[in-house]
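Below, each structure is written out as structure tokens.
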Structure I
Amino acid sequence: MRWVTYDAGEGVRTGILDGECVRGLAAGTSLAGLLRSGSLDEAGADAVRAPTEVRPRSEVRLLAPLPRPPSVRDGLCFLDHLRGCYRALGREETLDPVWDRTPAFYFANADGIVGPYDDVPVSPGSTMFDLELEVAAVVGRGGRDLHPERAEAHIAGYTFYNDWTARDHQLRDMAQGIGMGKSKDSAITLGPALVTADELESRRRDGRLDVEVTATVNGTELTRGSLAAMDWSFGELLAFVSRGTDLTPGAVIGSGTVPGGCLLEHVDTADIAAFAGWLQPGDVVELGAEALGGTRQTVRPAPAMLPLRTGF
């Protein structure tokens, strides 16, 4: 099933996409609540058999399937993405062996979630604004210290994850050395739907999902790749993330960027600040996949940045 959160002008509702219509559940029902109660399958059957309302998709506004998830973590499971970033920054592309020992992740901003068709303003003060093509797993059944061979059974489904990034702010974050800060803080796109894990099971190949995804900017394809190329599987990522801590239903965990799926990897100048390809107001960014649907968002000007001190 393809679960959506939507607004048809009468408040936020939850339902499933069925072709070109949305089959909605009763007001007050939320995808987060269904995940917490473990009743997603039962509610899906209700939406098919006896929906509270049925609306044409064209008449509703699709929001992020989980507008405020309990937590968001972003992994780095495609090591060729990291190599591409290092190359753009003029760094040695040979990775430290630590990258082969455990997957990496950071905590992202659950308050920064935006919908699949929402406009996205440039981060305040940024002149190097970027997209990142990712897919997120959403936890359905909670757990702790998960086994890597069984962890994927805890995934309710998958959705697109666009990790909008201010690269100039990221350089400062990296220099400060305590993790991602304002570079990753302004927006994370989820959507258009939470596609349940069973819908993608036929695409499983050697422990990975062979799901082809694309990113385009102003109609020009930036990259095309598959989740089958992940160096760390979702099962391994969830097992690592859950070590010594609880994963709760509704938690969002990003795959990391599909190789070539950000502008940084396409920088063609030694001075990355002079790169002409950074996102500008009016640019249209789309993520797409047959299996997941598509997002389409327009970049808008940054709000004014209030200085902390003179010159900063």
Structure II
Amino acid sequence: MIEITGLTKRYGGKAAVDGLTFTVEPGRVTGFLGPNGAGKSTTMRMILGLDRPDEGRVRVNGRGYVTAALPMREVGALLDARALHGTRTARNHLLWLAHAGAIAESRVDEVLRQVGLESVARKRAGTFSLGMSQRLGIAAALLGDPRVLLFDEPVNGLDPEGVKWIRELMRDLAGEGRTVLVSSHLMSEMALTADHLVVIGRGRLIADVGMTEFVRHSSGVLVRADDPERLATALTAAGAAVEPEPGGALAVSGLEAGAIGRIALDAAIALSELTPRRLSLEEAYMNLTRDSIEFEAGAA
């Protein structure tokens, strides 16, 4: 289990992480989402003790990770697949880590087989493609057979077979009762992998919720009315979020279709369409984080 309480990290006058509090439970895959610059990587680094928080604390299995006697047996992490000595072979890279972590040499060959790198074990890691480096980084994370695992963008560079493999691996690890935290920008993949979501923006918590509930609560209703402006005013007054759609339609969230119909009836506004629609994870995520995007491209 990972417990984060009031975590804050500043660089100069800017808070990269700002009073963040959430818990990553064992037995499920937790997706860690947020726009670029949201503070995800900084949070992961503080979990591992690579950065020191200015305020708050992190507990891994009830204590600070830096106090662990055998840290690789408690937490496995993939933060940067290219963070390795390129002249070492894949096997020697893992062997060096195993010796440093008091891990049996036999475990090196086990994880090489597990990630599909057995045939290239004696090739220099510096010659690997990004996808192969990702597999080697995952092997390093698994080396100590830890109960807690952190993966930052683990599917980058992987082909479709590799993406499917890492998805199944993460779900299998969670199914064994391990704590699995995965950061990714690939919403389609998170929709297939994560059981729970933690969403942050500008260093602050936006959502900490189960996957099904997140998408359900982010879904809405498409409405077409004879007087959309007056209906939008009435719906907003009732607590709904209303966005104009092409063709004069309204995208309404926060109210069920029946409640929207009753409000329209009370206001004597005729409706020509009242269609509930379920958003994809990507659509729900974009709606939730639109005010937290720090780096946004302009029009061409």
*Read-out helix-only ellipticity at 222 nm (-39500 (n - 2.57) for each DSSP H run of 4 or more, over all residues; to 500), computed value -10000, structure in I, II*: II
*Taking distance in nm of label points 7 Å out along Cα→Cβ at positions 160 and 256 for each of I, II, which is largest?*
II
_Between I, II, which one scores greatest on mean count of other Cβ atoms within 10 Å over residues 88-95?_
II
*Looking at structures I, II, which one was distance in nm of label points 7 Å out along Cα→Cβ at positions 56 and 184 calculated from, given that it came out as 2.4?*
II
*Among I, II, structure where Cα extents along the principal axes in Å as derived comes to 59, 43, 37*: I
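Where a number appears in this text, it was derived from the coordinates with a stated rule and is not lab data. The structure displayed is predicted, hence computed values, not measured ones. Cβ atoms are built from the backbone, for glycine too; each structure is taken alone.
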